[in-house]
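Derivation of every value follows stated rules applied to the coordinates shown; laboratory data play no part. The shown structure was predicted, so the numbers you read here are calculated from the model rather than taken from an experiment. Cβ atoms are built from the backbone, for glycine too; each structure is taken alone.
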Structure I
């Protein structure tokens, strides 16, 4: 007799957080939605999970597996958000920053170049970490972690590991080494992938901690998994260290779900959410994979994921007049919380601002602009350092 397993699925990142209970025999047992709470993901997650469990007549101990799909990583890259990081380039020089979009991805965050690295055969160049102390002193208080990229680190990773241990001992901050993310050659592109991974760590950390905390409160002790960008499941601890693997997680889950619903092996799938519109192909029962690396937010990474065209336009996308032409309409990729939704939690502040605007003789485009703290932005809010 085959055991009837109960599975809990959670999806978050867009305007709504969804939860569903699924069994092998009955299919969908229960489903529920809750508004995603960007400032505290736990609120939206608990709302959806509690609502779906309220419809379940069994015991929570029957839940054998919990999986999360999310657009948080994708959204962060599309919108240019995430933690502020420090980049350590071992054996590279300034001109390498102009390759593969590395300087654009760093977005003004600090970088230090130190001697070291290896040649194509893995032979060592002399490593000198003397500059790291000054780098830590100058920038350590304003960043959430480090990205470390060594010249030919895929041939010999020892210098990246030495720098990682040094930084962790001195600062205790999260670190990402480029050789952990890809074994492919191409130092600047690998460094780009490392920068994006380091930037996403606080974003995915908030999500997983929020999920774990609420699952413990509800008595669910099942393994916690995260949907990877190719549609596969990985352990939550893996996603904490390599959040870049979760880019396109939400769309990949949609693609797998569409296969289940359609009962077909070949299809073109369009997934329109709160932040992005994604188009992908289901081919012979499997998502078509991009072998050269996923491209999100204008950056091509070394992460293998669903081959998908992503455009920064969704339900919450900003619609505004282009400042340069004064005639063209710009759509996305930035998004804003609808003011009507913001007023649900902050009615007095919103109404006061709207009243002030109505009394202005010449309102400007900056009228009624609110800053709203979202999860994972303790170090950076909307690209700005909150200490400034």
Structure II
């Protein structure tokens, strides 16, 4: 290994920055799986301060509040928002309900300074833009919970790109063979996979490479998912005017693994650059088992080696303190969050482009939707 590199040089920046102040009072709206088993678990790990919770089912809110030591349980989120101690609101409701909740939050901008909204921010670019504008006018800082950006291997790969160890990106791929658990609220939405599952990977490609210029996509229904939907299995190519290409294979069928065959469930990713290669796995499909994601990389700066950094943290639930932390840091610093509502509009536009390309059978410019 090159004698010009030290052990510190090989330490990748894969963990989120934490705020100086961790006791900011947080009000939680929603008490489902993602709040109960991810947000609140991760917040307790780092000492964040959820002080109140509300859900459409008050009994559920009481149970989750008791489980996580949240002192105040409200019968409705309207009552929670009237609590003047709360400075930040963590929203975990279905995307078709999120606009009405945000509209109510901004009425309390006299004491609420920040919102962490669930992904997808909305089920359309137009609705997402309306949410962003509401928060801007109210002076509320809006961040979006795109938690895959805080998967440890995804963040470490971004650090390699930032350092230039891979050179200019040439090709990036994400190959998902996994079976999501579609929540009941997914039925009847205008999109299934694109705005609910594929959005993770589209946002990750944006995080690594920026927003692409064009999209070519194809989709078909998932044979396992019985309710009507158009976009189940998604295949897509992202084109950049720089010459870089990215591609995703979001296979939510992955064979009859639930119907009697052997399973082959996994997520692999890869980035090829002019100076190196990074490849990894995402540990999420084995949840609730704690399976860390992985990263292996090689670079011309250290010829002859594959480097294999490892960590104990996992995406679910450990990454979820990162999405709240970016909001709290932004409030401290007076800056935009890493995943601001304004930035996230480009992810929604990319979702729109993928869906349009797949359903209209054409190459689509992302700029068509950035209006």
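Computed over structures I, II, FRET efficiency 1/(1 + (r/R0)^6) of positions 228 and 356 (r between Cβ atoms, R0 = 35 Å, to 0.05) reaches its largest value in II.
Looking just at distance in nm of label points 7 Å out along Cα→Cβ at positions 76 and 172, which of the labels I, II belongs to the structure with the highest value?
Details: I: 2.1; II: 4.4.
Of structures I, II, the maximum of distance in nm of label points 7 Å out along Cα→Cβ at positions 76 and 172 occurs in II.
One of I, II was used to compute semi-axes √(5λ) of the Cα gyration tensor in Å, and the answer was 32, 25, 21. Which one was it? Checking each candidate, the match is II. A value of 54 for percent of Cα pairs over 16 Å apart, for residues 164-251 alone, calculated from one of I, II, originates in structure II.
Of the structures labelled I, II, which one yields 20 when relative contact order in percent (Cα under 8 Å, 6 or more apart) is computed from its coordinates?
Numbers: I: 16; II: 20.
This figure was derived from II.
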